[in-house]
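Colleague: Structures follow.
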Structure P
Amino acid sequence: MRPSGRALDEMRTIEIETGVTRHAEGSCMIRCGDTHVLCTASVEDRVPPFLRNTGLGWVTAEYGMLPRATHTRMRREAKNGQSGRTQEIQRLIGRSLRAGVDRVALGERQISVDCDVIQADGGTRCASITGGWVALKLAVNKLMAAGEIKSDPLTHPVAAISCGIYAGQAVLDLDYPEDSEAGVDGNFVMLGGDRLVEVQMSAEGSTFNRNQMNQLMDLAEKGGAELMAAQLKAVG
């Protein structure tokens with residue numbers, strides 16, 4: 001029995017609200033159960049120095065958690081510098097989103113996706129990738145409507161979901177009580193429904209076999225399909 005009472009293959013409720021900030025070219029608030037992340041996409045007519053005069057665009061990401069996003073208050077990273085965890089997560093978000101971008105079609109510009117965790121209950125990096133793609137897509141739609149790019153550079157949606165072994169059973173979309181106790185935890189980043197961008201799996205206090213890994217992959221495909229349906233609905 002899962003702490004939330006959900007079925008083993010049941011996702012948390014997914015809500016994606018778009019246009020939540022006034023100034024960003026693309027924005028959304030994604031709510032995966034009690035995990036809430038604000039995602040914004042900002043367009044700049046410049047690229048990093050290593051891409052100048054190449055004709056290629058760039059997508060990058062930053063990630064952060066508000067001090068009281070968790071059960072106890074955290075110190076702001078602006079005062080102490082970014083933790084290794086934060087750096088690892090924002091690099092994951094950036095390379096995941098870039099996997100679904102035709103950088104030639106994007107042109108020589110940069111889109112920065114900011115993911116700010118308002119409330120955390122497990123799966124914040126997965127929610128950031130999923131919501132980050134929605135914000136990115138809305139920014140690209142604005143560029144296309146203005147005639148600044150001719151073809152859509154976002155070839156497929158990118159979404160991410162967590163799966164794990166909890167109480168000896170494979171479960172989909174871990175919340176914090178499950179994530180903190182899971183013997184095996186995995187994050188699956190998917191592109192367009194049938195392709196993988198990245199899989200992060202590790203065992204802690206347990207091990208897993210090939211059959212269990214296949215079970216988690218099956219759950220991830222189910223969850224990814226549901227997330228991508230929500231993404232496409234959100235962006236119209």
Structure Q
Amino acid sequence: MMVHEIFNNLPAMLLLTIGAYLLGVWLRRKSGIALLHPFVISIPVIIAVIKLFDISPEFYIQSNSLIDFMLGPSVVSLGYLLYKHRQTIRENIAGIMSAVVAGSIIGVVSVYLLCPVLGLDEFFVKALEAKSVTTPIAMDITRSAGGDVSLAAVSVIISGFIGALVGPLALKLFGIKDPIAKGLAMGCSSHGLGTARAIEMGAVEGAISGLSIALMGILTAVIVPLFNSLVGL
């Protein structure tokens with residue numbers, strides 16, 4: 001009972017989140033294995049602790065409201081990077097817009113083409129179409145399309161996670177060294193998690209990736225209903 005009371009409080013849950021993430025960071029640095037993303041380590045640790053001490057998910061979420069609040073300022077802080085590199089963005093705006101438009105279209109069409117191959121019906125198509133944008137936007141787009149919002153949220157998380165892990169390896173494999181191209185690739189394919197990884201690559205990569213998140217959200221919100229009406233979904 002005493003151990004349960006120690007963990008079942010707001011500061012302990014907040015420390016659990018921060019500690020699990022720092023553990024993941026330490027393990028990745030110690031092992032040198034890129035695939036050991038802090039996301040991979042922290043989630044199983046957190047789930048294990050809340051299950052072991054019978055802590056409700058609702059209480060855990062409530063305890064981490066401060067982290068949720070800080071997500072807002074952290075996203076706004078990307079505006080500084082955009083302002084700092086505004087000249088670079090201005091000089092490459094045509095290429096940036098072309099890449100984002102292509103990324104938005106491919107993100108939607110690829111789901112429509114791959115789901116039947118994998119034996120997935122229209123239910124999954126509508127839920128996965130917006131996988132390449134941030135969770136709040138993806139949930140709104142999916143809700144408007146009549147898809148399953150919960151599945152959409154999960155697909156966004158998985159998409160971001162895979163992009164953050166595989167993206168840098170793919171860029172290296174294909175010899176892509178241009179910082180703008182790197183930022184576009186990470187932002188268009190894996191939104192927030194990808195942008196966090198892009199910032200680690202460099203300031204320009206982070207700025208372009210952050211811009212890609214906003215543009216992808218706007219364009220995908222327009223493309224999904226248009227595409228669905230064209231194919232009869």
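Colleague: Kindly point out which one of P, Q the value 11.9 was derived from, the read-out being mean count of other Cβ atoms within 10 Å over residues 25-32.
Modeller: Working: P: 24.5; Q: 11.9.
Checking each candidate, the match is Q.
Colleague: Output the label of whichever structure in P, Q has the greatest value of relative contact order in percent (Cα under 8 Å, 6 or more apart). Numbers along the way, then the final one.
Modeller: On the way: P: 22; Q: 18.
If we compare relative contact order in percent (Cα under 8 Å, 6 or more apart) over P, Q, the biggest value is for P.
Colleague: Have a look at P, Q and say which one yields 13.4 for mean projected area of the Cα convex hull in nm², as calculated.
Modeller: On the way: P: 13.4; Q: 14.5.
So the calculation was done on P.
Colleague: For mean count of other Cβ atoms within 10 Å over residues 57-64, which of P, Q scores largest? Intermediate values should be presented prior to the final figure.
Modeller: Numbers: P: 21.9; Q: 14.1.
Largest value of mean count of other Cβ atoms within 10 Å over residues 57-64: P.
Colleague: Assign the value 14.1, 40, calculated as Rg and Dmax of the Cα atoms in Å, for residues 113-200 alone, to the correct structure from P, Q. Walk me through the intermediate numbers first.
Modeller: Working: P: 15.9, 53; Q: 14.1, 40.
Label of the originating structure: Q.
Colleague: Please state which of the structures P, Q yields -27500 when helix-only ellipticity at 222 nm (-39500 (n - 2.57) for each DSSP H run of 4 or more, over all residues; to 500) is computed from it. Mind dumping the intermediate values first?
Modeller: On the way: P: -10000; Q: -27500.
Checking each candidate, the match is Q.
Values in this text are rule-based calculations from the coordinates and carry no lab data. Just so we're clear, the structure is a prediction, and the values are computed from it rather than from any experiment. Cβ atoms are built from the backbone, for glycine too; each structure is taken alone.
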